[in-house]
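Listed after this line are the structures, all set down as structure tokens.
Throughout, read-outs are computed from the coordinates displayed, never taken from laboratory work. Since we're looking at a predicted model, the values are computed, not measured. Cβ atoms are built from the backbone, for glycine too; each structure is taken alone.
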Structure P
Amino acid sequence: MTSLAEIQKEVNRLHEQAILDPTEKNVLEFLKAQEWVVSKSSLYTDVARRVIWQNPEVDPTARHSLATYAASNQRQRLEQQREDVMVGIGKSHGFLFFFRGDCPFCHDMAPVVKAISDRYGMPVVAVSLDGGVVPAFPNPRRDNGVSRFVTGGEGVRTVPALYLVSNDSKTVTLLGTGALAGDEIVERVRVLKATRPGQAM
């Protein structure tokens, strides 16, 4: 046998034989084959970890440390980066928050958006798609075509929907739809505005 497929086929054959005709000989033959496969797998696992340790390009701990102290420090650095990004982005961007008055998730998320706005000084334009209101934004704008603008003509169909918009309205980025937690909103802003694809962690 020279391939994994051939080995697997033989192990399956021995297994089937042991089940259909469970003599001591047949069962022993299957168990020997199974043990051989396990030993080969164990050997591979041991060799693989040695190779990983000696080759940083394939060692995930070179990029994501498993050490408690390093993971803790990384979380602190990440949190600081989120804060820095939000403070910086708040000077040049704001939120567009689309909702419906009859949407319970919109009522749930509106205070979260308001809290982020207050914390980072980011303006929020709340747009009601049905003319209703939410307590956090009692004086929303009616949709005068802005939902078609941010979606390229289709219009916002799923609410709540949160967009990040530059002050000059040249860049519009959908942060997400559905009820999002505050930390998730901040993280999405960081990833979308401060990292490149493949870089975010």
Structure Q
Amino acid sequence: MKGIFITIEGGDGSGKSTQIELIKRYVTEHGHDVVLTREPGGTRISEAIRELVLDKSLSEMTDMTEALLYAASRAQHTETYIVPNLIAGKVVICDRYVDSSIVYQGIARGLGDSVRIINEYATNHLTPDLTILLDLSHGESMERKKGQKELDRLEMEEARFHEKVSDGYRQLAHEYPERILRIDASLPIEKIHDMIVQKLKQLID
């Protein structure tokens, strides 16, 4: 595939949306076609699954059901949206991807390596060229989210769950340093962007 696949990971409130817009602007200014997408979601079917999996009224959902729903959404998204855009030579920037499932369901939910295996099938082994991890403590994340009107089913989980998520992301960054750029999300927005740009130059120049 001719395109470039970039994913953004991090806990809620870590500033992903802000950095995604800055990355898009930088890459576009350097002459590349950019598409933005998100997970779960990105296609009509995947967005329908998103509504289901994040519905806070579905408290009886089992951990494996949750993991399989995320994988199903990702399978549709990858095959019908991400891959065609990469084949067309575009830069695809995705808010969350497989790493989220490995961390949230595999590590924080305790489902282990089964999540990675499920998602290898779901994505046909598609791996990002670069993953940017915005690392923020759960305490600071909650502070940033004060005033948000409504939390979804995962955001409502207890603090220990989100601490496991943060630890899981750091574990992945340690295991895959060639792919995952871990950045302290408490740094100023401009500083974070500058660090990302240094990595982007290796991909797009």
Structure R
Amino acid sequence: MSVLNRIASALNRNDEVPNQELAKELVESGDSVGIAELVAALDNPSKAIRNDCIKVLYEIGYLQPELITPHAEAFIQHLHSRDNRMVWGAMTALGMIAPLQAIIIGQHLDEVQRVTEKGSVITQDWGIRVLAAVSAHAPEHEGRIFPFLLNFLQECRPKDVPGHAESCMVAVNSANRAQMVAVLEARLPALTPPQTKRVQKVIRQINHD
């Protein structure tokens, strides 16, 4: 039976439980054929089907990212979708596999950076994680990515600084830590006490490492 018969919209469901259950079953069975069918359906004319499929795929990524790593190029392609749900869903999927597919994602930095810069809050959250992971796991791209991360931290809304700082930590190394700390310390005066506490924790971890 086609996996498309088991997604939420095919069952006339408005909740995500069928998609989550399908993801778990595909992980347990290691069904690469079913996963490939979901990836192909990301181009389906039906918005409901597309949205269900990307949901199942990134849920698989949460559970076992290796199963969706062969489809990195497809997720990158859907960063150009006119459907915002597809854009942030694709970026979420990339976030699951970025440490494993840093080289392939690194070949599309212009697209990833552009979508991250212009995207919705969720797209930006996952885009920063993707870029930080690529910087960490494909060091040849650090020279392009790390300045982008620093600039993003300088320009983003104060309330977003703690989360993005935490996401960027994986990209910090002995050669660039001073730059990161300087940017984070410069943002502290604009933060609330809870936000400040989180960022100071990041700074301590960076300096300790």
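The table for this structure:
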{"item": "Parent structure of the calculated result 8.2, given that distance in nm of label points 7 Å out along Cα→Cβ at positions 2 and 138 is the read-out and P, Q, R the choices", "result": "P"}
{"item": "For 0.55 (FRET efficiency 1/(1 + (r/R0)^6) of positions 18 and 170 (r between Cβ atoms, R0 = 35 Å, to 0.05), calculated) the corresponding structure among P, Q, R", "result": "R"}
{"item": "Given -20500 for helix-only ellipticity at 222 nm (-39500 (n - 2.57) for each DSSP H run of 4 or more, over all residues; to 500), calculated: source structure among P, Q, R", "result": "R"}
{"item": "Comparison of P, Q, R - label where Rg/Rh (Cα atoms, Kirkwood Rh) is highest", "result": "P"}
{"item": "Comparison of P, Q, R by relative contact order in percent (Cα under 8 Å, 6 or more apart) - largest value held by", "result": "Q"}
{"item": "Comparison of P, Q, R - label where mean count of other Cβ atoms within 10 Å over residues 50-57 is highest", "result": "R"}
{"item": "semi-axes √(5λ) of the Cα gyration tensor in Å, for residues 10-113 alone derived as 56, 28, 10 - corresponding label from P, Q, R", "result": "P"}
